[in-house]
1. For which of the structures 1, 2 does the calculation of relative contact order in percent (Cα under 8 Å, 6 or more apart) return 37?
2. With helix-only ellipticity at 222 nm (-39500 (n - 2.57) for each DSSP H run of 4 or more, over all residues; to 500) derived from the coordinates and found to be -10500, which of 1, 2 does the value describe?
3. Of the structures labelled 1, 2, which one yields -0.34, -1.24 when log10 I(q)/I(0) by the Debye sum over Cα atoms at q = 0.14, 0.30 Å⁻¹, for residues 34-73 alone is computed from its coordinates?
Structure 1
Amino acid sequence: MAVLKPKISILDEPDSGLDIDAVQAVAQAISKVADKDATIIIITHYARILKFLDKLDFVHVFARGQVLKTGDASLADKLEAEGYEWALKQSA
């Protein structure tokens with residue numbers, strides 16, 4: 001990613017199957033290559049990697065093929081604490 005300097009990078013579950021130390025290392029690597037001229041989209045089911053990123057602009061909650069909620073990192077924490085049912089009820 002750092003060598004090619006793409007304008008958009010999509011990382012699908014970069015924390016999948018990793019222990020917490022590896023998740024932190026991946027997040028640090030992502031933070032290193034992130035800059036104002038690039039967009040990095042991280043797809044994850046868990047908020048843990050988000051806690052280690054230096055900068056987080058938006059969190060989007062997707063379900064049933066649509067964006068249900070948009071917010072900051074606290075949205076990911078709320079979703080993790082309350083589950084998808086909360087987001088589904090709020091979007092109805």
Structure 2
Amino acid sequence: MPDRKIRVVIAKPGLDGHDRGAKIIARALRDAGMEVIYTGLHQTPEQIVETAIQEDADAVGVSILSGAHMTLVPRIVEGLTENGADDV
């Protein structure tokens with residue numbers, strides 16, 4: 001049985017509408033052989049956590065240009081931990 005591809009969720013949390021960087025990273029990860037789930041724009045931390053768990057993700061990447069990472073990333077990590085997905 002072949003090894004499972006690494007699954008990565010790429011997300012754009014908050015109100016920032018600039019998604020070019022996230023799409024470039026998603027493409028590069030796909031080109032490297034990973035499976036990428038792109039959530040689209042304006043995701044909440046809770047939506048990102050839910051997607052990561054539903055998709056059995058190995059990693060989560062977030063694209064934030066506004067500086068909101070100081071509050072959003074801890075909420076994502078907390079949500080993953082609370083849902084038993086602290087290995088993501």
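What follows is calculated from the coordinates using simple rules that are stated; it is not laboratory data. Computed from a predicted model, the values in this text were never measured in an experiment.
1. Only structure 2 yields this read-out.
2. Values: 1: -10500; 2: -12500.
Clearly, the read-out refers to 1.
3. Working: 1: -0.34, -1.24; 2: -0.31, -1.22.
Source structure: 1.
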